[in-house]
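S.K.: The data blocks that follow each hold one structure.
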Structure P
Amino acid sequence: MADTMKPRPQYRNIHVSQIVAYRLPPAGIVSILHRVSGVLMFVLLPFVIWLFDVSVSSEVSYERFRAAFVAGIGFVPGWFLKLVVLSLIWSYLHHLIAGVRHLWMDATHAVTKEFGHHSAVGTLALSVLLTLVLAYKLFF
């Protein structure tokens, strides 16, 4: 009886150096970036609250808000604040688009390899394109 059994496959743990060479499919990249964007929005939530508070409190605080993006705040230059806001813009857009992608797949049961690939590429392209458009508006 032991002679007729098929040999079991042996699985090995991969080494850290092999992770760099592994090519993740677009759906995997979108999934990881969805988590990263969620963490980034959570970590920068105090900054978002500060931005909102300063921008709507009064006309004087709004002028300080605008000046912060030109001259900076203390030792933090204005371009760095714009870069942080741009990262928030990307994280929000990517998280929103990837979330809509997941909702669409859940609602329509469209869970095929082809749809996953195409929707992941579309998510990446749309989030980067919209971020570039808003980056142009933010920096120029």
Structure Q
Amino acid sequence: MKVLIQRVKKSRVIVEGKVVGEIDKGILALVGIGKGDTREDIERLSEKLANLRIFEDENGKMNLNIKQVNGKVLSVPQFTLYADLRKGNRPGFDFSAPPDIARDYWDQFNKFLERQGLEVQKGVFGSHMEVELINDGPVTINLDSSD
């Protein structure tokens, strides 16, 4: 499982001209599910996201987590995080989980975040999405369950 985290001042997802998810201060999480990912991977990365100290305290030091700043999460499914570019210039996606498994695991990931007290807005699985964001910092961190 791979989750690309971006600390944002605001972010939103648009599908077919309609806003389907929107947050102010928080984390935009681009979530990729790979073949072989497990429930343990989902739990571990959701816990890691919820507790990452990437928000600034009163001294300007990254010392607070999303819960401490009353932030929200915008979760966007992103199978292209598993793009394989070892051969040629066209990405292959053999390492991505099949859509039915990926959708279920993405849903579970979002539920784990909600159980930790976070408000989670969502993109739409399998849809063409426009993702807008104002990256704060910028702060962009890659979480990978294989690490």
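S.K.: Out of P, Q, choose the structure whose coordinates give relative contact order in percent (Cα under 8 Å, 6 or more apart) equal to 30 when calculated.
M.R.: P
S.K.: Hey, distance in nm of label points 7 Å out along Cα→Cβ at positions 97 and 113 derived from one of P, Q reads 1.5; which structure?
M.R.: Q
S.K.: Ranked on distance in nm of label points 7 Å out along Cα→Cβ at positions 9 and 65, which label among P, Q comes first with the largest value?
M.R.: That would be structure P.
S.K.: Oh, and also: P, Q: which one has helix-only ellipticity at 222 nm (-39500 (n - 2.57) for each DSSP H run of 4 or more, over all residues; to 500), as calculated, at -6500?
M.R.: Q
S.K.: Given 15.6 as the derived value for Kirkwood radius over Cα pairs in Å, which of the supplied structures P, Q does it correspond to?
M.R.: Of the options listed, only Q reproduces it.
Computed from the coordinates by the stated procedures, all read-outs in this text should not be read as laboratory data. If you're wondering where the values come from, they're calculated on a predicted model, not measured in any experiment. Cβ atoms are built from the backbone, for glycine too; each structure is taken alone.
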